[in-house]
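What follows is a set of structures for review.
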Structure P
Amino acid sequence: TKERGWGLGLPLVKRIVEVNHKGKIFVLKSELDKGTTFRIVLRRNG
């Protein structure tokens with residue numbers, strides 16, 4: 001996280017994944033001062 005960030009990154013990614021691609025985003029692991037791991041699931045065509 002940037003000290004002066006606007007906090008728009010994750011909400012934007014969530015909207016793109018869910019609305020544009022009909023996918024899902026999940027938090028797998030989150031540790032303070034270490035980071036967060038996400039899983040993004042997208043549908044296959046066909």
Structure Q
Amino acid sequence: DRGLHDALTHLGVVSDWREPDVIRVAPAPLYNSYRDVHDFVQRLNQCL
């Protein structure tokens with residue numbers, strides 16, 4: 001929901017909110033490392 005998107009944004013995650021209830025996160029191999037993806041998963045778990 002929108003609250004999850006807002007919580008992720010507060011933790012520094014760059015994502016996109018789309019109706020209906022879609023949060024889009026798109027790591028790109030040339031810009032994001034394994035550590036970036038790992039950190040995202042940790043932050044997502046914090047919010048859930």
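None of the figures in this text is laboratory data; all of them are computed from the coordinates on show. The model shown is predicted, which means the values in this text are computed figures rather than measured ones.
Could you tell me which structure in P, Q was used to calculate mean projected area of the Cα convex hull in nm² as 3.2?
The value was obtained from structure Q.
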| Given a computed value of 29 for relative contact order in percent (Cα under 8 Å, 6 or more apart), which structure among P, Q does it belong to? | P
| field | Value -4000, calculated as helix-only ellipticity at 222 nm (-39500 (n - 2.57) for each DSSP H run of 4 or more, over all residues; to 500), assigned to which of P, Q | value | P
